Structure 1
Amino acid sequence: MGIFLWLLLVVALLVWGTVRYNLHPFLGLLLSAIIIGFLGHLAVSDIISAIASGFGSTLGSIGIVIAAGSIIGEYLDRSGGAKVLANKILDTVGEKNAPLSMSLTGYIVSIPVFCDSGFIVLSALNKAISKRAKIPLAVLAIALATGLYATHVFVPPTPGPLAAAATLGADVGWVLILGLIVSIPVIIAALIWAVTWGKNFTIEFDTAEENASTPQQPPSFSLAIIPILAPILLIALKSIAELPAAPVGEGFLFDLFVFAGNPIIALLIGVGLSFLMVRGSKDKAHQTWLEEGLKKAGIIILITGAGGAFGSVLRETELGEFASQFAEIGGLGILIPFLIAAFLKTAQGSSTVAIITAAAITAPLLVPLGFDSDIGSALVVLAIGAGALTVSHVNDSYFWVVAKFSEMDTSTALKTHTIATAIMGVTGYLTVQVLAWVLV
C-alpha cells in the first residue's frame, strides 16, 4: 500500500509540474523514475541500471518504427495525399453522407498522421463540404475530429499504441487487430453524437483558405492509400501466421510473413511506398520532408524511452504485490489501466504522454491482474488508449486545434468535442471489457 501511495504522489507531482511549469514529459518521466526508485527503497545502482535498461530496451523495439511512421505521415500530409483520400471517400459515400465520409477519412489518415496535423490539413475541406452540402460545420468537425482520434489511440503504427505495446511487451499485430475491432463502436458512437448533437450549433465561417496548401500535383488515391494499408496488412498477416494452428505452415511462406510483418520491416516498406507519392515531381521541396518527419519523431522517441525507464524502475518495486488483490474483483482488472490513463489524460492533456505514462505504470501489474498473455497485454494497451480519450478539454492542444480550425468558441468546443471524447472513452472501455471477459 505504501508504494502505491508514493506512486500516486509522484504522478500527481508529474502532472502538476507539466501543467503548472510546462515541465517536458521527457524530463518529468526520468525524474519520476528516480524519485519512485528512492521512495521504493531501491539501491542506487539498481535505480540507475533499471533506468538505463528500460530506456534502451524500449527504444530498441520501437524507435525505428516510430521514425518510419512519422516519415510516412509527413509525406501523406505534405503531398496532399490526405486530401486525396478525403475526396475519394466523399465521392464514394456522397455529400449527404459527408459526416460518415469525414469520420472514415479521419479514421484512415490518423493511422500514420498525428491527429492534430490531420485535422489541420482537412479542416478546409470540412468547410467546403459544409457550404456545398448545407451540413452544419459542427457536425463535420466532430465527425472528423473523432475519426482522427479513434485510430490515434487504438491503432498502430500511431506512436502512442506502439509505445504502449513496447512497454507492456504486447504483440503489435494483436494490438492492431483488436484495436481495429475496438475502434469501430467508438467511432460509431461518436458519429451518432456528431449527427444528433452537432446540428444544434451554428458556426459562421468563410472558405478562402480552401486550396491554400494543396500541391499542384497531388498523388493518386492508390499511391496515397498504399503506404497506410501495406504495413497494416503485413503486421496483421504476421500475427495470423504465428497462430498455434499454423495456417501458412512453417516453411518459406511462414518465414516471409514473419520477416515482412515485423513492425520495423513493415513500416520501412511503408516508407518506401510513400516515396512513390512524389515520383516524377519537379518540386524539390519534398527532399526536406523526410528530415522533418524525423524531427517530429525524435521527441516522441525520447518520451517513449523515458516512459520505458519509469516502468522499469516500477517493476523493481513492490507495486505488483499490491495490485495483485485486484485480479479477482469480478474480472474488472482492465478498469485499472483505463482509470490511470483517463486520470493522466484529463489532468495533463496529451493523449500520447498519457498512454506512455500509463503503460509504464501498468507494466508491473500485468501478471497480478492476469493480463500477461498475448491477448491480455494487447487489451491492456487498448484500455489505456480508451483512457487516453477521456477527456479532451482546454489543456489539450488537440482541443484547441479542433476549436480554432473549425472556428468554434470555447463553450461550443466543450459542449461538442469534449463530450464526444468522453463518449468515445467510455465506449472504448466497455468494448475492451467485453473482449476481456470473452478472450482472457
Structure 2
Amino acid sequence: MTPRDPHPATTPVTDWEGFGFDTRQVHAGEHPDLNAGLRVPPIAMSAGYVFADFEDGADRFTGKSTDPIYSRQGNPTNWVAEERLASLEGGTAAVAVSSGQAAISAALFALAGSGDHIVSTASIYGGTRILFGRSFKRFGINVDYVWDATDDAEWERTITPRTKAIYTESIPNPLNDVVDLRRVAEVAARYGLPVVVDNTVGTPALIRPFEHGAHIVVHSTTKFLTGHGAAVGGAVVDGGTFDWAGSPRHFPLVTDGPRPGVASMLERFGTAAYARAVRESVVNDIGPSLSPFNAFLLQQGMETLSLRMERHVESSLTIATWLEEQAEVESVDYAGLPSNPLYELAVRDYGGRSGSVFGVTVRGGRDGARAFIDGLSVFSRMTGIGDTRSMAIHPATSTHATFPAELNARLGITEGLVRLSVGIESVGDLIADLRRALDRVAAAL
C-alpha cells in the first residue's frame, strides 16, 4: 500500500480579499462544491429550497435566519455573481436583478417613495430619463436635473427637503462626458444624501465609484460585465459607507424595523444593510429576479472583464483619434482625446481611457447619419452597448426619439450624432468599415 504524502494538500482559497483585480474576477464568489467537487460553479435551477424542519421555516420568514426562502430573493448561482461583482467594485454586497432598468429602479425604490425626490445629473442614458419621467413620476417620485455639476447654486436650487438621492453615470451614454464623481460626492455629503452611480460603461475595470465617494453602484450587467450580449441582467452594489442612521434624511427600509419585534436592516446587517433592504423589500416584493442561467453567463463574462476592457478602450482611443481627422466628421465626443474639454478629468480618473461608448457627429445632419449607418457592414446596426461586437445607432431616432427637440438640443443629441460602441474586433477592420461608411457620407453631401 502506497503511504500517504506526508505533506497534505493545502486548503483552496475561498476568501479573495486582498488579491488582485484579475484574480478576483476569476475566483471571487466561488466556494467548494462538497457534493461533486465541481470546478465551475453550477447552475442551480431550482425555484425554492427545502426547510430543515418547522422552526427552520419559521426562522427564515421572521428574519432570524438568512437562509434562502425562494429564488425570487436569491439563488446559489446568483450569489456567486453577486459576491464577485461586490469584490470587483469594492462594495460590501450586491443584488443581482433582471435588467439594468430593474437595477436602477430597485436601487432608488429602496431610498425613495411617493412624494420623494431624486436629483440626477442631466447627461444620462435616454432610457433612464424615460424611466424617471414616466414610471417614477407615475409612482409619485419626482426627478429633477442638474446641468452644471460644478455650480453650487444649481445644486442648492434643485435639492429639496424631500430629496433622497443623487443619481449620475460615471461615463454618460452616449456622449462620453465623464462625471467628476468626487465633486458630486462632496455636494452629496453637504446634504446628507447617498450617491448612486451607474457604472455600466465605466465598469470596475476602469473606475470604482466607491473610491471617489459614491455609496451605491448600479449596472446593466447585460453590457460589459457579461460582455457577449447573450443575457440580460442588472445589479445593485452596496458600498457600505453611507451613514444611514446619521443622515438628516429618513430611509425607513434601512433604518426602521419592518414590523414590531424585528430589528432593522441596519441593526441586522450593518454595512450591507442597504443591499439587504434592496433584496428583501424591493426585489422580493416586485419580483425582478435574475434567472440563474443568466447569472451563470454573467459569471463567465466577468472572468475576462479586464482583458476585454483593455481591447475595448485601446481600440476606442485609436478610432476616436482617427475619426477626429476625417473630413466628413464634425466632432467626436470622447473624453480621452486631448481636444476634449473633459480631457484632464479623463486623465485624472481614467488615465485618459474613458471607455468605449462615444458619439461621432457626421456632416449632413440626419441624411449624413443615415448614409453613415447604412454604410456599415462590420459594425452592427442595433441598440445595446458593451458587446464583443461593435455597434452603431442613431440616438435622435432611437434612444432619444421621444424627447422634445429643445431637450435633445440641450443634451447635445443632434441629427448628425451617431453612438458607437467599439467591440474587440481587429481595429484595422473597424476603421476600414468606418471609412467605407464615411465615403457614403461624402457622396451624400
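Every read-out reported here was derived from the displayed coordinates using simple, explicitly stated rules and does not represent laboratory data. As the structure is a prediction and not an experimental result, all values here were calculated from the model. Cβ atoms are built from the backbone, for glycine too; each structure is taken alone.
Summary table below
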{"quantity": "Among 1, 2, structure where distance in nm of label points 7 Å out along Cα→Cβ at positions 264 and 424 as derived comes to 3.2", "calculated": "1"}
{"quantity": "Among 1, 2, structure where helix-only ellipticity at 222 nm (-39500 (n - 2.57) for each DSSP H run of 4 or more, over all residues; to 500) as derived comes to -24000", "calculated": "1"}
{"quantity": "Value 20.4, calculated as mean count of other Cβ atoms within 10 Å over residues 120-127, assigned to which of 1, 2", "calculated": "2"}
{"quantity": "Given 2.8 for distance in nm of label points 7 Å out along Cα→Cβ at positions 144 and 432, calculated: source structure among 1, 2", "calculated": "1"}
{"quantity": "Source structure (of 1, 2) for mean projected area of the Cα convex hull in nm², computed value 25.6", "calculated": "2"}
{"quantity": "Relative contact order in percent (Cα under 8 Å, 6 or more apart) from the coordinates reads 24; which among 1, 2", "calculated": "1"}
